1. To which of I, II, III does the computed value -12500 (helix-only ellipticity at 222 nm (-39500 (n - 2.57) for each DSSP H run of 4 or more, over all residues; to 500)) belong?
2. Can you rank I, II, III by mean projected area of the Cα convex hull in nm², for residues 124-315 alone and just name the one with the largest value?
3. Ranked on volume of the Cα convex hull per residue in Å³, for residues 228-291 alone, which label among I, II, III comes first with the largest value?
4. Among I, II, III, considering only mean count of other Cβ atoms within 10 Å over residues 188-195, which has the greatest calculated value?
5. One of I, II, III was used to compute semi-axes √(5λ) of the Cα gyration tensor in Å, and the answer was 45, 24, 19. Which one was it?
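Read-outs throughout are calculated quantities, based only on the coordinates presented, and are distinct from any laboratory measurement. These figures come from a predicted structure and were not determined experimentally. Cβ atoms are built from the backbone, for glycine too; each structure is taken alone.
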Structure I
Amino acid sequence: MIWAKEETLSREELEELQLKKLQKIVKRVYDNVPYYHKKYRELNIFPEDIQQLEDIQKLPLTTKDDLREAYPFKIFAVDQKKIIEIHSSSGTSGKPVISGYTKKDLDLWSEVVARGLTMVGIDENDVIQNTHGYGLFTGGFGIHYGSQKIGATVIPISTGQSRRQIEILKDLKTTVFIFTPSYGIYLGELAKEEGIDLKNINLKAIGFGAEMWTEEMRNKIEKTFHAPAYNIYGLTELIGPGVAMECKAQNGLHVSEDIFYPEIIDSKTEEVLGENKEGELVITNLEREGMAIIRFRTKDISSITHEPCFCGRTTARISKIKGRTDDMIKVKGVSIFPSQVEKALLKVNNIEPNYQIIVRRPKLMDEVEIKVEASKELFFDEIKEMIRVKRMIKDYIENETGLIFKVSIVEPKNLPRSDGKAKRVIDERNLC
């Protein structure tokens, strides 16, 4: 089932619609948002300069630092009286970004999530257990609104209450489970502890996102819960979850292009890259009313394709996020992403997909230690098997990254658990 006709427009129809919306949104932010008005005038850019879609490249990029400078309400495009809901980013690296929503924005948010849920066959007959947070984090509310839009039953359990999550999963006959990948793995462990046979529950789909993952991680989740797992992508700055979502093909995430205009740029030169070229994802919100963001640098590394999808949708697809330009670890001149380490680890039997990457600089050279949990079987096995597994991990990581890391295998459940985004990297270097 396809939710909205905009998902199947021809490329010509879609680009015509995008241009009209781009021209309208640029004029609106120029007239109503002092930040954009000032920036555009300084660069001698005016709304009438947008005559074709490619002209978007004339507009400056917007960064998270720009939005922090506008804290709390200076980026809003409407009178604050029209803002009926506020969310924010975590603010872990500075001031948080405040995201304001009008009634129209909330309707828009529920629409894009409804499209994504429908892509994987979810409808009014489903029961959706939503473990994403319901506070200032956008994850919980976005899934909630979209689920209600399609008429599904929502269980707004939010994060935490992990053992109860398993009980509810079984007792309320949940058909769709929403979680972050690391939390899903943890819940699978708890289900095993509780003696719950996950083959005998009603799950037909899993929605996951909000952190980096690998295909190996997806495979483990699907094997654990005996249901296909689909990726959900979004950002607080743009709207929340629903910017792009996977269909049943599991081959890239469809972008609601009539609402979000995607670009891929070289993060250093800011040059726009072509189809299937890997770079930094930049997105313009073409329709949001309360907080219209133009050419936002997501810092997420992806690529775009317009190749036909068997699901019948004609919208562009972005590849799954490989990493972020800001969680990249630079070690001995080599750029490394946690996803590379995870990919290597998940090739090895008898370890659990719970790990930490610890970077230190005790003297002049960087040192990296990978801490990974053993399975119960490995931990109580012979020492020679432990040595063999450590050597195998080192080899796989070296193959993925080109570097040799120290590997420490720790007891099962020795590393911290998270009911949200897992903290994978601990950088103890003093780089100031």
Structure II
Amino acid sequence: MATIAILGTLDSKPDEHTFVADRIRECGHSVALIDVGTGNEPKVSPDFTRYDVAAATGLDLDSLIARHDRGECVVAMSKAAPAFLSQLVEAGKIDGVISLGGGGGTAIATAAMRALPVGFPKVMVSTVASGNTAHYVGTKDIVMIPSIVDVNGLNRISRMIFARAAGAICGMVDATVDSASGKPLIVASMFGNTTECVNQAKAILEEAGYEVLVFHATGSGGQAMESLIESGMVSGVLDVTTTEWADEVVGGVLSAGPTRMDAMTQSKVPAVVAPGCVDMVNFGARKTVPESFEGRNFYIHNPQVTLMRTNAEECAEIGRNLAIKANANPAPVAILNPLKAVSEINGEGQSFYDPEADRALFDAIHKYAKVEVVDFPETINSSAFAQACAKKLLKLMEHTPSTLAETFH
């Protein structure tokens, strides 16, 4: 029998969370009712009070409530709830978590869920689930279920949605998954324009006994990869598609933020880095490209995606950033440069062929890098370059060997 945490504002939504608790018990599981409300006294008796939650971060809850600032209360509980829920998970006291809420409740509950490991069952029934949920989900596997009607009492619609959500969290908890393949992990970044490179390198690394997880370098994909590296589960990084830095530097829509490539440094993980697809900045449909970029070289990838060629000045800045990030890692790192093309459309005769911009990129990498830099007279998707990346990473990891226990614990 598993224990499922039900996290909610029990002063304003007691009946709704009690309904879910009853459905979970009917499925044969126990519940841990956690109050994160900051208004009136809870209308049901929780297993863990709001004061228990507040204590996780030393929050003076009474003083906070006395100020009658709902926004301040939501912010404070959004910091305390993650700490408290993480403690329960680390102690093995809960096996899943579910919550119901509007804007404030969703902010608190999803903040707590984002603090939990990937794979830990998480369900959020929310009034805001049908919109842009990126800031609620982050890089974690939170299941967002639209509440359809407001989370405000029980009716024929809410009962149906809440019951299905209870069934979902129970099913997730009941599912058994053998996530430990017995192989150490390598993460790799990939774009459509570097697919051949990553697939060929992946085959070599898998043949060497590693499990390779590939992340699509679309901003959120890079962030998800960084999050996994931070978890301590990763033995090596094949970061050959650093295109998100082009979006960060120039202002495209697929930036992973200025902390991209920091996780390998924090976790001291060996890495091979390449300036894959830094020749392109991503925008939506052509009409969405800011007017300030008119006159630039564009490539219509599809009706929803417009690529813009980076110029020499931008490439120099990108190269500088890649070098600085690589320099910071105390683990072995090498930057490999594919001199003939950094993407599928960057080679001679292709849409984004620009020798001046490429030269600025490679010159900046050499100027600022203190780690090993190797130039290859190859395109990024050539077999020779893919093999070089894989073999170099295997060589770098020899200096920081990881046992199975070290990899997964």
Structure III
Amino acid sequence: MRHIVIGAGPAGVVAVEHLRAFDPEGQITLIGDEPEPPYSRMAIPYYLINQIDERGTHLRKDAGHFDALGVEVLQARVTAVDTAAKTLSLAAGDSAAFDKLLIATGSSALTPMIPGVESDGVYRCWTLADARNIVRLAQPGKSVVLIGAGFIGCIILEALAASGADLTVVEVENRMVPRMLNDTAGGLIKKWCEDHGVKVLTSTKVESIDQGSGDRPLNVVCDSGEAIAADMVITATGVSANTGFLNDSGIDVDQGVVVDDYLNTSADDVYAAGDVAQGKDFSTGGFNVQAIQPTAVEHGRIAARNMVQGNHHAHRGSVNMNVLDTLGLISSSFAMWMGVDGGDSAEVSDPGRFRYVNLQFQDDRLVGASTLGLTDHVGVLRGLIESKVRLDGWKEKLKQDPTRLMEAYIARTQALGHNAYVR
């Protein structure tokens, strides 16, 4: 059996390891289009602040790991997939044949439509190559503008602030991490960053990136009329699934590659996993792209098993979960953190201590949550949501005091025993 996995991120690496475990004799090829060993983008911020070297970003630290597994690793770019002939076309002009194919090509950072965004000194922070440039330029005394304060932007913010550069963050929405936190929590993160020396401009749009004058080569012009002289600009304005090479392949693509419960695509013997896959959402039962590493790892494992053993292992759906460290302030969001139609909620806020908890209920179950400055109960929140356990009288207690999560979890799971995790 010839297995090919396109994409050398977490989904692809986990997939080839499980393919080898399930098919000891099969031919396995992992194709990545960057001139690096397989690495984790989530490790790049630690590289930026010199906590790890480049090798520390590698998903597998042993240089002989894939050789030992009998996995061929190719550094090549796939330009087309012929699902009828079961072949791939590569940018170098050659081709490769497969019996089973996994598309795990991940996503790419979007380039915002801003005049001047292609200027020298403007970077994304998505690849190791990007990170090398940022390390070179983000130094004490330098002026850096970060466009975008979403999840990825705030991860980069942490590293840039630690570099000692003078940092300004520009976000078009009215709060930070708007797709993860509500106005209250997002506003508290903004104040926290400002208290730690980071200038944050929300409800602000960058209109252009012009050539600067004097010692600063760039001039960032905002719709507020403010102009920021900068040595470097970094854009973090979202990502999109890498599906362009699938044009004319017959594989259905929407926001990402369309898959079923078993991570099958619309083409026989072709699967998709990770950021590129429009996978099942645990909370809604619908299908969407969840660009988070835990989902990618779960997808890779399940897809590999189905590629070898047949479509017997369904994906139950991933819980949309984010945990973010912003200059030492921990925030998190889970599942339907924004609430559901007909549901109700509870919250407690202590702005002076940067503490916030918001719980979302549907009937007698917890279906979503967001927190700020709360680190002890992350596992409890996830457990209550994933188990879909009925809270019984604990719902009213939590509405009166949302911090009693641990008590609620222990009381309900002990009362129900093993049935606490039966849906």
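1. The value was obtained from structure II.
2. II
3. Details: I: 107; II: 86; III: 126.
Largest one: structure III.
4. On the way: I: 14.2; II: 22.8; III: 19.0.
Structure II gives the largest value of mean count of other Cβ atoms within 10 Å over residues 188-195 among I, II, III.
5. This figure was derived from II.
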